[in-house]
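Please treat every number below as a calculation from the coordinates, not as lab data. What you are looking at is a predicted structure, and each value in this text was computed from that prediction instead of being measured. Cβ atoms are built from the backbone, for glycine too; each structure is taken alone.
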Structure I
Amino acid sequence: MRRQRLERELDGADMVFPVRRLASDGMAACREVQARGYDGLVAKDPASAYRGCRTRSWLKVKMSRDGHFLVGASR
């Protein structure tokens, strides 16, 4: 019910879109995320409830291997 309401509210929004469910197979989902050029995904246990903190039931998986680096030199 919450997802249906969210999708109705965001219908036609330019910069915001609801997250879509991907394949239930983790490796297939990762391939889909990479093919679409997304930064990563959140894997979750479908039986888990939302909590406002990190848990082992919701895992963030980053797809890119880039990073922020500080480069310096001395004289």
Structure II
Amino acid sequence: MPLPPFEFATAGRVIFGPGTASRLDAIVAEFGSKPFHVGGSRSGAPFVVRGEPTVSLVREGAALCRELGAERR
């Protein structure tokens, strides 16, 4: 039985490997002077997402971006 059509979207860029953290300042600078940092539970990011984000969590993050004046790129 053939699979029905579907679409799958994922991160446009994944940076992984030894020494990656030492490049963080340069990587973040590519996103402008006021990026919004989102991380996992062990990242120490100011906005943490544990597991799959809910719609309400995305709305909360978007509101915080606006409040902080984060740049959009």
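Compare relative contact order in percent (Cα under 8 Å, 6 or more apart) across structures I, II and report the one with the greatest value. Comparing I, II by relative contact order in percent (Cα under 8 Å, 6 or more apart), the maximum is at II. Hey, distance in nm of label points 7 Å out along Cα→Cβ at positions 35 and 59 derived from one of I, II reads 2.2; which structure? So the calculation was done on I.
Look at mean projected area of the Cα convex hull in nm² for each of I, II: the largest one is in I.
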